[in-house]
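Input: structures, listed below.
None of the figures in this text is laboratory data; all of them are computed from the coordinates on show. Note that the structure is predicted; figures quoted are calculated from it, not measured. Cβ atoms are built from the backbone, for glycine too; each structure is taken alone.
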Structure I
Amino acid sequence: MTTVRIVEPFRSLFYVPQFVALHGGHLAAEGLEISLRTAGGGLSTTGALIDGDADICLGGIMRSLDVADRGGPCLPHFAGVNSKNGFFLLSREPRPRFAWADVAGRTVISFAEAPTPWQCMLTVLRSHGVDPATVRIERTLPVAEAVAAFERGHGDFLEQGQPVVEQMIVAGRAHLAASMGEATGPVPFSSYMTTWETLRDRRELVARFARALYRAQRWMHGAAADEIASLIAPSFPDIAPDIRERVIARFKRQDTWARDPLLRREGYDYLHRILRDGGFIKGTHRYEDLIDTEIAREVMG
């Protein structure tokens, strides 16, 4: 077995395909085992790649865009994982007729630990004719503190990911106002990245990894939420089985997970525009410099 060093940004149900590849035996079928670390405490995905401490990392294309925008090396993404935004907008009271105009003049406690959810929010607001300047978007609180602040009565809306969203809905502590995945539309939110040197020197390893991911993606497309939830349970022991299944079912309904690893130009262009319009990046960065499609096309046959 060959060991692949991987760094993930968070341990999250958003990244279920990774754990299907692991627990479903797809990585083992390619002769791979993974040494998986979660970013934090000074460890970052892009930093691990640049320093040679990881072979492959999971994260947003925005991470590579950020590095390139600051004059750093181009870190190419080669396999898509999430094809939709995985965040949700919660309200304190039911809003069955929610409209984006409802957010104007209000306070949104946003997810503070990554910039893409916020950047997508700005794009969604503008697309619905709402000036983001009319919305107070707070991005200072970690997840637990953001939830606690909202439950104390601070803010009008809360933007968070799973399983927090499902836990709050089930407990009656919040109501779903909008799916940011549906509102944003198809976008390559998360994918696997490496270095151009690794693609050149260890191409077979990367291809084997992408092939395992593609097998996992195909299995997931035909599997029921309870099957997926049961398979990945060992990696999420702290999430109740019913919550785990609800999260996966909701993600499946909105096509959160890519059905194949190919990162297409139109998705990249849309994400690039979101981040450029929101001021996260200043420059223009070519698709060819940050995306490799040869590996995905090879494993897809």
Structure II
Amino acid sequence: MFSIRALRSAIVSKPWAPIAATSVVAAAASSYYFSTMSISNDAKTATLKGDDQWVDLKLKSSKDLSHNTKSLIFELPTKDSTLGLTTASALLTKYVTPKGSNVVRPYTPISDPDSKGEFELVVKSYPEGKMSKHIHELKEGETLSFKGPIIKYQWQPNLHKEITLIGAGTGITPLYQLITAINKNPEDKTKVNLFYGNATEGDILLKNEIDAIAKAKPQQFNVHYFLDKPSSNWKGESGFISEDFIKGNSPASSAENVKVFICGPPPFYKAISGGKVSPTDQGEVDGALKNLGFSKDQVFKF
């Protein structure tokens, strides 16, 4: 069981602890990923080539999605350039503080990996988030340093008969990558269940885009939103994403060829799946999914 209210409290006191690592930890993680990844985009057009080079990219535009979340469009070097990411991959961002310290954080773009000329990030600003506050303060024309890609999961169409995506807050971004990849591939028949938790309706990210996909393919995409502070006219789910709800609205662990993907802050992982040990160590399955009998091979934590 997981309360969005508890999540918000935890974020304020210790925002995204596993993600908000020091630059040393981030550098170590990137070194591992860059030495083991493969790139699907044409190397001639890919901006991020999987090496250890930082690339400065200019902010084209930004807009508010909520009181603390922005959509940001960054320009690629040419109109024919791609970012160089694959489905279920991320990138690293970096800026140098006035005191000369590097601040490095990972983010997951929401734009199509094959998009040319630009790409989009959705970034939530946290009270103690050095990078998120810096990104929110960027002006059009200013630059941010990027490196990648970081391959999180090698997605293959139809590898799984059915998947369940469980996320909270900006944890929707890698899950949205999977949703859009499956949706745009007419040959991919993977069935998708999405359980997505937030504090209020205004905090739900990418709702219009997700709803449009679910409306167009209702037999393939099953979406449930959870709010900790619902309004009186809210028609979705209220409270936490519970073990009972997961059990009643997604395939059992005994079902054939199923997979569960999780993304959210530390308290969310703890309640749903158990935390990751490190960027390269998924850790053991715990929480609700352990109680429901899911094995380590059936669960992936972004």
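Key figures
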| quantity | calculated |
| --- | --- |
| Origin of the value -12000, where helix-only ellipticity at 222 nm (-39500 (n - 2.57) for each DSSP H run of 4 or more, over all residues; to 500) was derived from one of I, II | I |
| Which entry (I, II) yields the derived value 20 for relative contact order in percent (Cα under 8 Å, 6 or more apart) | II |
| Answer label among I, II for the case where volume of the Cα convex hull per residue in Å³, for residues 170-217 alone, calculated from the coordinates, equals 138 | I |
| Answer label among I, II for the case where FRET efficiency 1/(1 + (r/R0)^6) of positions 178 and 226 (r between Cβ atoms, R0 = 30 Å, to 0.05), calculated from the coordinates, equals 0.70 | I |
| Structure with the greatest value (metric FRET efficiency 1/(1 + (r/R0)^6) of positions 138 and 186 (r between Cβ atoms, R0 = 35 Å, to 0.05), set I, II) | I |
